[in-house]
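Several structures are given next for inspection.
All of the numbers you see were taken from the coordinates with simple rules; none came from a lab. This one's a predicted model, so the numbers in the text were calculated from it and none came from an experiment. Cβ atoms are built from the backbone, for glycine too; each structure is taken alone.
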Structure 1
Amino acid sequence: MMDGEIPSWLQLLDDEDIQFIKRLVLASGSLKTLAEEYGITYPTLRIRLDRLIEKVKAADNPKIDDPFQKRLQLMMTDGVINSSAAKKLMKAYKQSLKKLSDKNE
């Protein structure tokens, strides 16, 4: 990573996730303090942090280099789509790539 360059995993997070990270840092990593700031319980905040951790792992997964597949993984982590829908979308995406490839040959 070059100086001043934003890591790709961070670019894939939405504004709400970035604000959460900022507030966590400003709270010195104290989940208890952050839960109080958000006006939610510690277990609720912990669930949100766990989801964010999974999202960062998915965004930073070196095994997934295709942007569409990475976006699907992030959507699953966010609970936007379930794994069954993601698999169907990925299958359709791969089929469309194959058709494009076959046309260009």
Structure 2
Amino acid sequence: MSALVRIAAWTVMIGIGIWLFGGVVLRAGGAASLTVGLLLAADTGSASAALIAVLGTLGWLAGHWLFAVRNHYYRSPLARRVFLVAMPRRLDPTRGWGLPNVPPERRP
């Protein structure tokens, strides 16, 4: 029984950590991976460097998606444009909210 409680406690702690810090970590890590991948791809022309850049882009987008789930708005105009214009509507975490949340910099 104690093993089950230990697993449940670790699962809850990891979930809380992802909820609190996941958006920042994914956005920063994704941007860093994207930058490093693009620099390596430009320098060496390797396919693995391009894969690092693609994974960095996906991490950056995942971080913005998690931020939008928590706060009901996007942290950057680029992420907002990607999710509202280029992605399918069902991937937009800000859709369907009764009261739209306005980003702090746009509040009167």
Structure 3
Amino acid sequence: MVSFGEAYTAKVYFKGVNGTYKKRPVLIVDDSEEGLITFAEITGTKPSVPPKYYDRFKVEIVDWQSVGLNEQSWVKCHKGNLHRVSKDRMIHRIGRVGNEVMEEVLTKIINQ
């Protein structure tokens, strides 16, 4: 069962809800509505120095190895990287992030 705070591999479509997609790691940030979830994309691209606009919305997953990710990763918390979709877009469970990461992710999302 897909739930809040879990990282998954998911279908992220290039345009809308069908067609060409890429399998990407994502973080479940809301699972409160039956059949739907909201996820934020996860990236292996670290923030630039000095940070560009979107880099301000990245949250580091410090414990990426224990989560099950293959590389150092960041959650892309900008509202453009949040997707409200059907749970059937989830492909494979990767693991769960810690409470500190989830708190920071939610704070970034809420304070936009």
| task | Given a value of 7.0 for mean projected area of the Cα convex hull in nm², point me to the structure among 1, 2, 3 it was derived from. | result | 3
| field | Top of 1, 2, 3 by FRET efficiency 1/(1 + (r/R0)^6) of positions 41 and 65 (r between Cβ atoms, R0 = 30 Å, to 0.05), largest first | value | 3
